[in-house]
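These are the structures in question, set out in turn.
Coordinate-derived values only; no laboratory data. Every value quoted in this text rests on a predicted model; they were computed, and no experiment measured them. Cβ atoms are built from the backbone, for glycine too; each structure is taken alone.
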Structure I
Amino acid sequence: MSDCLFCKIAAGEIPAKKIYEDDEVIAFHDIHPVAPVHFLLVPKIHLDSLAQAEAQHQALLGKMMLLTSKLAAEQGLSDGYRTIINTGHGGGQTFFHLHMHIIGGKPLSTNISEISTQ
């Protein structure tokens with residue numbers, strides 16, 4: 001999509017502090033971190049949200065889930081981390097391109113409402 005921020009980042013049109021990239025996904029540091037480590041994992045194909053994912057996206061979604069642990073460890077999150085996928089307006093999603101937040105580097109509250117993410 002021509003006006004999608006994450007599509008533009010994935011295409012290299014907008015710079016990002018990348019930590020990983022391959023043909024299917026890109027991971028980069030969030031510009032408004034809520035913890036010492038806060039990065040996003042984004043598929044390069046445009047999906048508005050998790051609600052639009054279909055069976056054809058199963059391998060990509062599985063890859064993203066598995067890649068999360070590898071990238072979290074590389075970012076020093078050996079003590080644990082939180083993953084968040086906001087889905088739709090009611091789920092707090094404000095950027096309508098599927099993306100996963102990986103957050104850690106400090107003790108996180110068990111009350112997930114204490115961490116706000118886009």
Structure II
Amino acid sequence: MPILIAEDDELILKTIEHKLLKEGYEVILTRNGQDAINTILSTEVDIVITDIMMPFASGIEILSAVKTAGKDIPVIMLSSMGQEDVILNAFDLGAADFIVKPFSPNELMLRVKRIAARM
């Protein structure tokens with residue numbers, strides 16, 4: 001099950017990658033929003049984990065690209081912005097989940113497993 005991580009913070013990116021690999025998932029890393037969109041459109045991806053504030057394209061734009069392309073890929077949004085309007089906008093656009101930073105990698109894994117179990 002390939003999971004794409006779109007995160008520009010290298011420490012967070014590597015932490016999530018480590019946890020996913022340890023749990024047996026295949027991981028695809030992207031460090032900006034445009035690379036994430038290009039990868040999603042050209043590669044088989046089962047789950048997307050993306051930060052909202054990304055260079056070149058935001059997490060919201062990544063989520064919109066997934067939906068516009070007609071792909072049924074669950075998207076987990078990460079953000080240090082806990083504003084209610086940002087969270088509601090993400091869910092209105094079809095986000096599967098939203099986690100406010102800082103977060104527990106174990107909590108993220110629990111949420112990934114729940115989504116994967118429904119697939």
Structure III
Amino acid sequence: MAKNTKAENQQTEDVANSKIEAIKNLIFGENIQEYNHEFEALKSDIAQKREEMLAYVDEARKEIMTAVDNLSTDVNIRISDLEQSLNDKTEDLDNKKVSRASLGDLLIRLGENIKE
């Protein structure tokens with residue numbers, strides 16, 4: 001018996017809903033259809049803009065990654081150049097500089113020559 005009551009309540013509710021829909025259509029009929037059409041147009045426009053934006057983001061991401069790779073390569077080249085320059089200057093200094101031991105020996109000999 002409870003099942004019949006639920007089914008009857010559902011039928012009554014469905015009838016009431018269909019009556020409400022019929023009244024809405026009588027009152028707002030064309031306006032609702034226009035609004036639905038406008039909403040659908042807006043939805044499709046938003047979906048299109050979203051796709052365009054995603055494509056733009058992907059393109060920007062690729063450009064940024066390319067720029068980062070180029071910058072990384074440039075920095076590595078500059079670091080290599082600086083290392084080479086530093087090595088050259090260090091080698092040049094080694095050739096120009098007299099070691100402390102050699103300088104000490106020369107001073108001792110000079111001192112001994114002065115004593116004689």
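Structure notes:
- Looking across I, II, III, the calculation of distance in nm of label points 7 Å out along Cα→Cβ at positions 80 and 104 that yields 2.2 traces back to II.
- Of the structures I, II, III, the one that 13, 47, 35, 5 was derived from, the read-out being P(r) over Cα pairs in 10 Å bins from 0, in percent: I
- With distance in nm of label points 7 Å out along Cα→Cβ at positions 24 and 96 computed over the structures I, II, III, the top value is the one for III, the highest of the group.
- Label whose coordinates, when helix-only ellipticity at 222 nm (-39500 (n - 2.57) for each DSSP H run of 4 or more, over all residues; to 500) is calculated, return -14000 (choices I, II, III): II
- Each of I, II, III could give FRET efficiency 1/(1 + (r/R0)^6) of positions 16 and 72 (r between Cβ atoms, R0 = 25 Å, to 0.05), but the derived value 0.00 comes from III.
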